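Each in structure tokens, the structures are laid out below.
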Structure P
Amino acid sequence: MKDFAPVVDKRLQKQFNTKLLGIWPFGPQVLFCKPKIAKLSDLKGYKVRVYDQNLANFVAKVGGTPVPIGFPEVHQSLARGVVDCAITGPSSANSAGWPEVTTHMLPVAFQMALNGYGINLDTWNKLTPGQQTKLTAAFDKLTDEIWAYSQHLFEDAVRCNIGQDPCETVKKYTLVNVPVTQEDLDIVGNAVAEVSYPAWAEICDKSNPTCSADWKASVGKRVGVN
């Protein structure tokens, strides 16, 4: 994401008079299922709770039926069989009690939300170079800590969900941990180019004509989208 941050910063300054100070994540979103599954392609024929169109397109691509449901209704929907599986972060699922109404967890990352800190550009420009350097360093330290904590929270919640130690942040359950296979990774990897990127590029290019080209020149190289 750091490769693309200068592009985001440039656009924010031009469009919103805002200087980007840092980017931080909500952790990877993974799969929880009530029926037994052994791999991602087992979603074929299952109803899967999703929260956006991009994820719905992916679920449909692997043969599942995407069902948009708000987060507060997911636990009941899983319990009553309205959906067979659902996707969210392992910590969020744990806190909402999803392991009480599911049996299997496949910790392959479908999506990861990103958030940013910004400052009004006029305010930024009023700061001295020394103040700008000090503020930038502080936000670099803060966002590095958030990235590290996000990884720790993800890994700990995964352990808690499957009943392993150490379990420090959430409640311990006994879900079956479904091993992520190379086939699963290939399916997700192909979906970046075939599903996620085209839909995102169409929207982003409407507001910024060079958006997708800039992304390809930076992040795209890392994930094989050229």
Structure Q
Amino acid sequence: MKLNKPNTYGCVILLHGLARTANSMKKMARALECAGYITLNINYPSTRHRIKNLAASTITKALDQCPKNAVIHFVTHSMGGILLRQYLSEHSISNIGRVVMLGPPNKGSHLVDNLQHIPGFKFINGPAGMQLGTSKLSAPNVLSSATFELGIIAGTLSFNPLLSLMIPKPNDGKVSVEHTKLEGMTDHIELSVTHSFMMNNNMVISQVLHFLKNGVFKK
């Protein structure tokens, strides 16, 4: 867990995706720091627990690290966005600002549907990964719509043609563009980036900064 305090533009909590660490969000965190935001880039054990437990422990601790009365923004990658939705389904954040989700499986991922019974899938992705399918009862699909300012960036580039065949096009190799969308979202854009590395893409970083400042993406 790392907290940086350049000045008072607000506190940005960064939530990495499934089977990743805070290291995957380092470049994004540095860009946010340079733009003047307080940043909190945290690790959480994404493959060890179910989504509800991860959300409660991770986000509660993160909020405690932000300065009192600061506006709280979030930048999430993949399952990190589902953790935030889960948390907000049970708690309120009175000073929540803007949220940018990168490649979120807001309607689930078809990969989970197709691969969950493959030996080793649960071992690699854990109980939370098993919850990310597209059924009506999957974790993302039982959560409510957005009631906060939300910008979503969806990728359209895949480096794995085999996996992409399991997902409706366009997709980023893990999540279809359509399944990133969420009712109540403020803005949505598609960029030619892959799911696994979009958080390090300069176009993505630029759009994140633009949304946090303006409440819309740069078109």
Structure R
Amino acid sequence: MIRSVFQIYVEQSAVLMPAAAVVFLITGLLATALLSASPGLALLALVFSVLGTSIFTGMIVELVAEVRKGGAEVKLGALLRSIRSCIGRLIGVSIFATICEGFGLLLFIVPGLILLSIWSVYAPVIVLEDVPGLGSLGRSRELVRGNGWRVFTVILMLVLMVALAGSAITLAAESAGAAVGLVVRVVIGVLIAPLSSLAAAVLYFELRDAHGE
């Protein structure tokens, strides 16, 4: 599964990188501006971050679906247009899931990890199955059932890989000076951003295959 994620990452980099740059630069700059204006706007900054991640994940789900169908080269504009009808649901469910998972991790750890696993493919469910609102969380749980440890292992591996890469980059950026460090963080952030979205999309299709759907 991890191999599939990186294979699509390499093959579709011409689409992934511009999409990540556009979405995360805009939302990242907005979030940074809000935090600079007032620490009290941290919650609003988080909303913008979730918004960016939701839109990007929806686009990547459509991209992976097209790749699996063997479709023609997909354009960035076409991906964005394809998720217009479900952007509201993606954002709403993402905010709800982020809050629940965050509380679970902060208060009890294990419940948060369980939620991360069983809700790991709600975005593909919304985009590809047109499931309404919070029903996507139940559908995600249904798909993950019987494959919980496998899903958790994939999530853990990706988190560790991104954390290690992020730590190494942070050290390099800090030694390079403020201006260069900021550029390095932005570039690497764009490079890392597609991984979790790709993982959710690939995992969704593999879980459907496992259930014989």
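Can you tell which of P, Q, R yields 17.1, 53 when Rg and Dmax of the Cα atoms in Å is derived from it? Working through the options, I get structure R. Suppose distance in nm of label points 7 Å out along Cα→Cβ at positions 44 and 60 works out to 1.9; of P, Q, R, which structure was it derived from? Value 1.9 for distance in nm of label points 7 Å out along Cα→Cβ at positions 44 and 60 corresponds to P out of P, Q, R. In terms of mean count of other Cβ atoms within 10 Å over residues 36-43, the structure with the greatest value among P, Q, R is Q.
Computing helix-only ellipticity at 222 nm (-39500 (n - 2.57) for each DSSP H run of 4 or more, over all residues; to 500) gives -28000 for which of P, Q, R? The structure behind it is R.
Just so you know, all these numbers are worked out from the coordinates, no wet-lab data involved. Just so it is clear, the model here is predicted, and its values are computed rather than measured. Cβ atoms are built from the backbone, for glycine too; each structure is taken alone.
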